[in-house]
Each structure stands twice: as structure tokens, then as C-alpha cells.
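What follows is a group of structures, each given as C-alpha cells.
Readers should treat all values here as calculations from the given coordinates under stated rules, not as data from a laboratory. Nothing here was measured: the structure is a model prediction, and the numbers come from that model. Cβ atoms are built from the backbone, for glycine too; each structure is taken alone.
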Structure P
Amino acid sequence: MARAFLVVMDSVGCGGAPDAGDFGDEGANTLAHIAAACAAGRVDQGRSGPLKLPNLDRLGLGAAITLASGAAAQGLPGKPQGLWGAASEISPGKDTPSGHWELAGLPVPWDWHYFPQKVPAFPRDVVARVCQLAGTDGILGNCHGSGTAMIERFGAEHIKTGWPICYTSADSVFQIAAHEGHFGLGRLLDLCRDLAPMLHEMKVGRVIARPFTGSPEAGFQRTGNRKDFAITPPAPTLCDWVQEAGGKVYGIGKIGDIFSMRGIDENHKGDDAALMGHLARLADVAPEGSLTFANFVEFDALYGHRRDVAGYARHLEWFDAQMPRLLGRMGRDDLILFTADHGNDPTWQGTDHTRERVPVLGHGAGRKAVGQIGFADVAASIAAHLGITGQGPGRSFL
């Protein structure tokens, strides 16, 4: 009996989304622009020369980039030896839940709520609820901003007043940063958990706890104890389909948070290096009929949002170097698919995600060009591979 592994390289888009202009992202292309910067010698910090992704390229990465956008994938000349194609999203967002839900067979059935680009950004009733739950007289921030900038700007005042730092972005999110020692990690998690129902009613996709440590003198650092409180999917997804058929579902990284643990038997967290260890271990021990669903977030969180092209390139090359470790653990009847949930072009203006097509690369289905497909086709294909009934709109490309 078969097993399936779905690996999301968070934000590793490849351009060409037909509706990119509607999001202000026409011309964005995460992979092609990183590859071009590497080939031009502009990002030799901690690495050098053209982008080196031989294992992903062998599956068909360079061909997928060209298929998606028509752009030449500099330094990625490989002839595909695996399954390869490019997927387009139909959900009305370029955020994490939209991408993952649709990859799991459930396009988002509503428009997300986004907070306005102004100060204050949040309605009075939301601010009042935060203060009530936190036991404070006010909040800090109340604006759009990046997490690291927020704690640098408000960290000292947060320690002095005890007020939580609340901010948002171009995504449908409400983020709360607080010091693990001065405010308390448990208190922060309780605050976000208790606030989430109100925000979810507004169709805000996630309330995110962003704990940090440090001091004004030594500087502040975010910790690995982030937790996302996401809206529960409103209908069954691939994870539920697998469970209903008697299979186990293992989440790695943010998957448990993204799906509010619906359809997930176990979830394993850590930084991307630790997540790779979890994925390799599950490749050895996951039972027949199982789905292992992984998200590697550092492409997005550490490099895309910070517009760090060199860092993004280094992380791509690190990930590619792990591929033999993974593929060597695949059994004869296993399928592993590599894809992304959206783009985050580090050469683009601003600090937000970019609307892009994403590569779909596979090992275990032979050499196969699947062409232009939809996100939901990924779920349908995994269901077909596992011999279970898919309930979403996608069609199998196997």
C-alpha cells in the first residue's frame, strides 16, 4: 500500500499568476528573480555564483519556472526526470491558509477581512477586547508593520507598560508580540486563543502569538514559540479524507496550526533544520496509507518578508542539499510532491507575499509533465495515489 508526502516550500513561487495584476504583483517571480540575481553575482554573501539546485532541477524546477511565467531559469538547465508542472490558485488571497487549504482540496469560500493601511488600524471594539483579555489599559502598535520592526520600536515601552504589541500586515492576520519573561508566554498564548473567536467571526484568517526575549540594551529576539490560531477549515480537506479512509496524518511545521489540528493525528515543530529531521524520520516510519504534510517556513519568514535575496538563495541551496536524504528514504510505492503556497519575491517592493504560480515537482510517479494545473489538483492526485475518494474540485494529474 502507498504512502504520500506533501512538502510545502513556503513562498517559493515561480511567477506567471494570471491574476497577479489584481494584487499589484504583475511581474513578480520569486525563483526567477533570485536565480537572475545569483547569476549576475549580486548575492554572493555566504554563497557564490549561479543558483545551485541540482536535485530540484532534476525533478523539473527550471522547466516549471519557464512553464509558469515564460522566464528563463538562469542556472537551472536540467531536463526533467520527475513529475513537474506549475499550479495556479483560485482562492481570493495570497496568504498561508488560502494556499494550504486549496492545496488540500478546499478553495477558500469567502473573502478574508484585511485591516486598513492606516493608524489606528484596528476597530475600537477589537482594541477593547484585547485590553479586557490582557488586563491592560491599552495596546502598542495598532498599525501595519513587520514583526522585527515592531519589537525594535515598541519592545522597551512594552516592558515598561506591560501593554501587548498588536500589528497586522497585507495578510488577513492580527499579530500580538509580547516578552516571554515580562508578559509571560502562557499569558500571551491565552490572550491569542481567547481573542481568536472574535477575529474569526470577522473572517480574519489568523491570530498569531509572536513571543520574544531580550532587553532594550542587548536587543530583542523572537523565539520559536510562535503559535497561529487559524480559522478551522469549513469543510473536509485532504487531511480528513485520509483519516476517514483509515490513514494516519502527520503534520510538520505550521500544518497543525493552519488546519487547527482538524484531520491531523500528530504535529511536529521546530526550525527548518529540525523539521527536515522530522520529515526524514517519518519517511522511515510512517505507515502505509499515511499522509505526511510539511511546511518549511523560513524561506518566507526569514528571507522573503525581509527582502533578503542572498539569504533566500542560501536557504534554497540548503534545502536542495537535503533532497537525497529524503528521496533515498522513499519506498517503491511512495509519492512525494514539492510545491509552495504563494510567492514572496525578495526583489519586489514592500515586504508582503506576492501572487504567483507555484512549482509542483514529484518523485515516485515517473517522468511526467503535468502542465498547468490548479492547487486543488494536488489534493486530488494524492487522494488518487492513496486509493481514496477525493471530495474537492480538483482532478488528479497522475
Structure Q
Amino acid sequence: MSRQIVHMDMDAFYVSCTLLKMPELAGKPLIIGGTSNRGVVTSASYEARKYGVRAAMPTRLALQRCPDATIIKGDFDLFTEYSNMVNEIVTEHAPVHERASIDEFYLDMTGMDKFFGSLQFTKELVDKVQNETGLPMSFGLSVNKTVAKMCTNYAKPKGSLSITQDHVQPFLDPQTIRNIPSLGEVTYKLLRRISIKIIETLRQVPAESMQELLGKNGLSLWKKANGIDMSPIVPYSVKKSISTERTFDKDTQNIKELKALLLAMVEKVAFQLRNSNLMCSTIAVRIRYSNRDTETAQKKVAFTASDDVLIDCAHELFDKLYQRRMLLRLIGVKLSGLVHGNQQIDLFQDNIKMIRLYQAMDRMKHRFDDPTLIRRATGFSAYEKLGKW
């Protein structure tokens, strides 16, 4: 039996949420992101995209291309609220689903045609989402995640496309390789330099040659070009949390060092978060006094994987918890409420240099077996004084 996988994606999600709050901006070019010239575009309305405005573009360049655009700083609390509303509807009605990011979902509809047409079921579910939230959505239905996502991208905005097994290759072949999910800019330029421009050309390259050229990623791209993708639907609740804690060899009440260690711990778990392509919606800090009394405090946050946001929250929670001025024997931090997301960093930071710094640090961490070698100097000092965890 051929798999039936649905990809559902909110159209210009950040823009759509903003328009529900500010309907007077409907029909106008709108940019969500950093509001200064150093800022970065997080999302753009379709009216702004006509001028070449794209996500991750510097705000200054976006305004050069579309001078009449209105810039609004992203309200991630609003986006998280609407994302949770959509997730509740999908969870209630879909048999098996994966929350792939803040604004997209995968559904496994295999076998549903025996009871209810998969295409009709999905159309009714999308209609329900749109009617109850006011947010536009597109979807694709096909034999695997890759093709379903490409169907969605082809159908946007507010459209749908279903591709059966027999029509997968005719659908893929004429498309540019840029349309393959997860194919990055560097890989795209490399393939273009060797005259691989469309998917048909890519799939005709021997698999061994692609693996030799790009390693595992090359083989993965070759499979996708050939319509092969066996990746399963991963239910949202598979991974509950990411955490770390440290029990000291000698109890301490040195607040400066404790906060520095907490900073280093947040850096560690936040990197694990980004490395797993996840964002969190809750952070918790745990302390244990020398008399073994243990206290925990947590805080809800808008979905994020940003060190800066999480460090500030962790320090706030620590100040709230540590009131007794006794020696501490343990400190820990936990990130929970996880959701898959390709947002490697918080693009709502109003500083493109900071974003590039985070990207560079993450790339460096991937080069070493011990990613804790790349961290803030303050955290490094505490790491050395209070010990590894």
C-alpha cells in the first residue's frame, strides 16, 4: 500500500497573525521582523514578496526593494497562541500527526481511504482551521514528506495539490533543485556550478557520485530527487524535554559563579535544542540547598531556541528561587514544551551581526566532539571553577 502523507502549512503565518490583530494593513506590503536598519526580515506579506523581499534579508535591503512597506516587530506571544490553537484542532481530528514547526504539520493518512477519502478529510480539516482561527492554510498530499511539502509550496497561497505515486516523477523532474526541502544555498551553488539545475538532472547522476561529492547529504538529495523519502511521521510528544544539572563537590553560595554556571548550562541545552531542530515554550530552574530542600520554578516563553532569551529567563527564575541564602549543592535547568522548528536562532533580534555570530558559533560547535569548548567567557570561567556536568 502506498503511503499517504499530508503536509499542512500556514500561509505567511507571522503576517497572517499580525493582520488578524491589525486588519487595517490587509492588502499592503508588510514586513515582520527587526525595525531598525540593522534588523532582519522574519516574514513578508505576498504584496512585499512581489518586490523580492524574503525572510532573513536585512531590513535595509528590504526597504530598498519595497520602500512603501510597513515594518512591524514580531509578536511571538501572539504567534505562539495561534500556533497552539491550530495544533489543538489538528490533534483533535488527525489520526497521526507531527508538529513540524510553529506553522506546519505532517499527517499520516495511510489507509484512511478505506473509511473516508484522505483528500476530502484533509480539505475539511483545513477548512475547519481557517474558519476557527481566521488563518489561511495550504496543503499537499502525496507518498512521502518530501513530495507532500513540495506540493504545498507549489499550491501556495490558500491552495492544495495531490500527487499520486504514478505522477511523482513527472511532478518533480522539471522543477529547479532549489525547491528540494533542506537543500541549502551553499549546496545549491555547488550543484549549479556542475550544471545541475533541475531535479531530473540530479536524479540521473549516479547515487555513488552524489555521495562522493556531498557525503550523506548528497545521497539524501539523490533519494529526494527520485521521490524516495521513508522518514516517518514523528508525533509531537515524542521528546518531552532537554535538561542538565550539576551537583557540586563542595556546596556554594557564590551567586556570581552560580549565575555564570547557569548561563553555561543554558548555552549547552539551547545548542542541543537547535541541533535537534527544536524550540521550547517552557524553561525551568531547579536548586537544592545543603539541607537537601529542593525548589523549582518555571516560566512560559514564546517558542524560542535563543541563548539570550533563555539566559535572561533562567537568571530571573534563579533570583526568584534563591531567597534563603543557604549553601547550594545542586543547580539545574530544563527546557520543555518542545516543538520541531527550523528557526535556528531568534530572528526577532534586532541585530543581524548577533544572528551571524550565533550561526558561526553553532558551526564551530559542530566541528568539535565537545561543543562546550565554544561558549561565553563568563560561562567558561564557572565551568572550570565549579566543574563539568
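Given a computed value of 0.30 for FRET efficiency 1/(1 + (r/R0)^6) of positions 245 and 325 (r between Cβ atoms, R0 = 25 Å, to 0.05), which structure among P, Q does it belong to?
It must be structure P, since only it matches.
Here mean count of other Cβ atoms within 10 Å over residues 21-28 was calculated and came to 11.6; which of the structures P, Q was it taken from?
Source structure: Q.
Identify the structure, out of P, Q, from whose coordinates P(r) over Cα pairs in 10 Å bins from 0, in percent, for residues 117-180 alone was calculated to give 22, 51, 22, 6.
It traces back to Q.
Ranked on relative contact order in percent (Cα under 8 Å, 6 or more apart), which label among P, Q comes first with the largest value?
Evaluating relative contact order in percent (Cα under 8 Å, 6 or more apart) on every structure, the highest lands on P.
With distance in nm of label points 7 Å out along Cα→Cβ at positions 125 and 165 as the yardstick, tell me which of P, Q scores highest.
Largest value of distance in nm of label points 7 Å out along Cα→Cβ at positions 125 and 165: P.
For distance in nm of label points 7 Å out along Cα→Cβ at positions 101 and 173, which structure out of P, Q has the highest calculated value?
Q
One of P, Q was used to compute mean count of other Cβ atoms within 10 Å over residues 93-100, and the result was 26.0. Which label is that?
Source structure for this number: P.
Which structure, out of P, Q, was helix-only ellipticity at 222 nm (-39500 (n - 2.57) for each DSSP H run of 4 or more, over all residues; to 500) derived from, given a value of -13000?
Answer for the origin of the read-out: Q.
Of structures P, Q, which gives 61, 51, 38 when Cα extents along the principal axes in Å is computed from the coordinates?
Computing Cα extents along the principal axes in Å on every structure in P, Q gives 61, 51, 38 only for P.
Work out the source of 3.9 here, i.e. which of P, Q gives that when distance in nm of label points 7 Å out along Cα→Cβ at positions 61 and 133 is computed.
P
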